[in-house]
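What follows is a group of structures, each given as structure tokens.
A short reminder: the numbers here are calculations on the coordinates, not readings from a lab. On a predicted model such as this, the values are computed, not experimentally measured, just so you know. Cβ atoms are built from the backbone, for glycine too; each structure is taken alone.
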Structure I
Amino acid sequence: MRCLVVSQREVPALLPMAECIEAMAGALRTLASGDACLPLRPVVTLPDGRGAFAVMPAYLGGPPAIGLKAITVFPGNHGTPLDSHQGAVLLFDAERGSLLALIDASSVTAIRTAAVSAVATRLLAREDAGDLALLGTGVQALSHLEALAHVRTLRRVRVHSRDARSMQAFVGRAADRLGIRVEPAASAREAVEGADLVCTTTASRTPVLEGAWLSRGTHVNAVGASLKEARELDTAAVAGARLFVDRRESTLAEAGDFLIPKAEGVLGDEHIRGEIGELLLGTRPGRESRDEVTLFKSLGLAVEDVAAARVVFANATRSGAGTWVEVGGER
């Protein structure tokens, strides 16, 4: 049997942001409709706390596909030549179980995570929202800037990082790669105040965003924290917002941004107003007033990786990209 190997360099052309946004909407809609199998991801944390290893399997219907992502997360890689997220996405044929593709996970994760935030923003942000604050200057910050520009007209973009050199480098990358002017902000508060779109994309385990800074009607995408012990938002930011998630079960097991305020007794499970897939199906309401603050807590789901892998595989086989290698499976 043959398997298609797709490198990190090749993925962005095979997973265009606009196409990925629609694929993520489809995957979350399918998940909410019940045509998916998605166990909680097992995570192995290294004894010294430097990093973690996670395996994320899923079945996704419409059309059927099986896949998994095996990935390491090493936050200490920020500021080095290595991405904090490294690994591979494996795509299998759902009819015969054959391995179809092995795809770089760093690039898939960067694109699909931002695409999901774009879906949430399209559903929850005010139609005239366009003043964006980015907290963080890594891979996810740049991909979120690209993704949100697809769903809202950005009038102004501010960014903050604790590393001034990283912040200036990000401003240059945004101009060179996306043609978008970004203003560096001296503090997180300075970046956020007056914004109506906020994305937190940091590796911080403690809050970088305070609810007191948020203007009425703001939409927040909280992306960086994916462990129950870590959060980017303070309790006030979560408690004061209408909270939407990619998946309830994952949020209740993994999302420190929610679980820490819950442990403090400030809010309960009913504070989760719905999943993004439920909004897409029309079974839950989204934003209900112009002035309310909405919050999307993103954890990242294996169905998103499988959906992204389907797009990459289809585009690669159509264009001749990637490298075919012989693998086992035949008798």
Structure II
Amino acid sequence: MKLTKASLDSAVDNGILDKHQADALYRFLGSQPDTEPAFSFTNILYYFGGLIAIGAMTLFMNLGWEQFGGWGMLFIAILYAGIGLLLTGHFQRGGHSIPAGICATFVVAMAPLGIYGLQQGMGWWPDETVYQDYYHYIKWHWIYLELGTLAIGAIMAWRYRYPFMIMPVAVTLWYMSMDVAAMLTGGEADYQFRAFVSMWFGMLILLLAFRVDIRARKSGQDYAFWLYLFGVMAFWCGLSLQHSDSELSKFIYFCVNAGLIVAGAILVRRVFVVFGALGCAIYLEHLASSIFQDSWLFPIALTFIGLGIVYLGLFWQRNEALFTQKTRALLPVALQELLAERAP
């Protein structure tokens, strides 16, 4: 539970604290460094500044940097990474975990530039593409940048263990899902095959996220958030881009998306619910515009189905404690502990 001024005032009203103690405690807590992500102006400044710095050396780099040559860009990447490591240590010693995690993430984000510079310097770069294209185009030879980034990200995560550091790792895995497909097709624009690879790659990322979630269940930190986000994106986009003229396949698509909603509710992960609901809406739109295009009964039936789901929610709310207790008793201990930690 987050301690707020309102909760302290409530404690005063109930005689637990007096007004002087509540005010002193609130001032003391307000002076402490933020250690958890929260929607506060301080944290907004942390993340906004950090993302600008990361974007400056990734998304927003322009062709002017190519004049430094491969070795020059490698040196710049090492220099910036060194500064990031120094700042990480500085903030870590001061107990400022959020800016420390952002600076550590900046170090991981420098990996693609460094690897690109090394390949250019050694004459190993295979074509005329430049570093700026890494964030805009799908190419098979980005694989080396991605593998190197994953390796450095793993080392940094093992050393510092800040959840935000998983963000560039998750983004890299998402990029890799597209570049592996390009590599397997020899660069041809076989969109069906790329969607197929994206779907299965997304499933692998989700399994990795679930594994990380289980392993970190007692740490109090959400290390799996970014993996879930980009895993669901890769899986759902790949699934939604699959072509089929079969109504059975489309219904299975609906069932998978409904399953995402259920998984999101169980794991307390909104990203599953958002994409699952979007997929269900796409299927219902297909029914309304194609199968039941001229049927006046379909909207009425859909209305009753929706109201039935609302009633199901009320029934679940009244019996949630009993259902949850009986259901969780059937699960492995590790998963029970994870659900207990994630429960709202």
Structure III
Amino acid sequence: MVEWSRTVCARYAMLLLGCVIACNNPAAAENWPARPLTMVVPFAAGGGTDVLGRILGRRLSEILGQQVIIENVGGAGGMVGSARVAKAPPDGYQFVLGSRADAINQTLYKNPLYNFATDLAPVVLIADQPTLLVARNDLPVGNLAQFIAYARANQATMQMASAGAGSTGHLDCMLLNTVIGINVTHVPYRGGGPAMQDLIAGRIDYICTLSATARQQIEGKLIKAIAILSRDRSAMLPALASAREQGLDFEASTWFGFFLPKGSPEPIIQKLNAATVAAIDTPSVQEQLKDVGAVAVAPERRSPGYLHKFVLSEIEKNAAPIKAAGLAMD
């Protein structure tokens, strides 16, 4: 009788524990989100990733009925911010604005802080944004051919900046340098915003940066636009010729997407996906994306399953030029 009672009690305890777990499981919380969410932007405020995150964050707050708080967590080419979300509780309240930088870091760094293919749950692919080659205002060049000639003659004293070691801008400039045959000192910053401020001040010579980071400075004649590194010109800066138009077969752009910690409940992944798609399709958001040169991805590319396959292909795709250029970071 005593043994039977112990068995019943043990089973009751296990059932009660299961109920507690189920009640606390985000998958069972149909009222998600019930409190503010944090969107981690893994670069400093003012850069292209930050600008895109804030455009989406404002509309997501309206759609989800909870504030989406932007938190800039820079460092190691975006790895620090993404690693933080990878280690966060899988409850749907922290997600990261990931990008091509995450795919790059898997090969560029000898010991990446997380496995991009397995440690983050893909939610939605959002947009692509072209990279610009821009220089300090007083650099004595007026187009890409003149820039290449000047850089080849003055590479020993020139400096290029980036939003951080391992960032997309860093890799794109390094690959560009390889293509045009120069070796220039790299100065890493903690984001595109701080790098841009030093470019305006003339303390560095050039950067490869996202269009959102540079548009206002170009239009205000604070910096000099050399080329847009996409196949075609952008409606955002229609007067700026592409590298291809200027005789150099070179392209560079960056994609962006949302990721949750691995193990996040499927219903929350689907809810955040649906909310983000609704945000992307909002006319005012479409206009803001256009203003910063970002192109929203086609509807068939917005599912979590598509993003998962895309991430795997991007890790492989970006590994090839990194290894070919002999780039590696500790």
Quick check: 3.0 is what I get for distance in nm of label points 7 Å out along Cα→Cβ at positions 155 and 275, calculated from one of I, II, III. Which structure matches?
II
Could you figure out which one of I, II, III the value 19.9 for Kirkwood radius over Cα pairs in Å was computed from?
I
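Of the structures I, II, III, report the one carrying the highest value of relative contact order in percent (Cα under 8 Å, 6 or more apart). Write out the running numbers ahead of the final one.
Numbers: I: 22; II: 11; III: 26.
If we compare relative contact order in percent (Cα under 8 Å, 6 or more apart) over I, II, III, the biggest value is for III.
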Work out which structure the value 2.3 belongs to, where distance in nm of label points 7 Å out along Cα→Cβ at positions 75 and 315 was derived from one of I, II, III.
III
Of the structures I, II, III, the one that -24000 was derived from, the read-out being helix-only ellipticity at 222 nm (-39500 (n - 2.57) for each DSSP H run of 4 or more, over all residues; to 500):
II
If you rank structures I, II, III by distance in nm of label points 7 Å out along Cα→Cβ at positions 83 and 283, which sits at the top with the largest value?
II
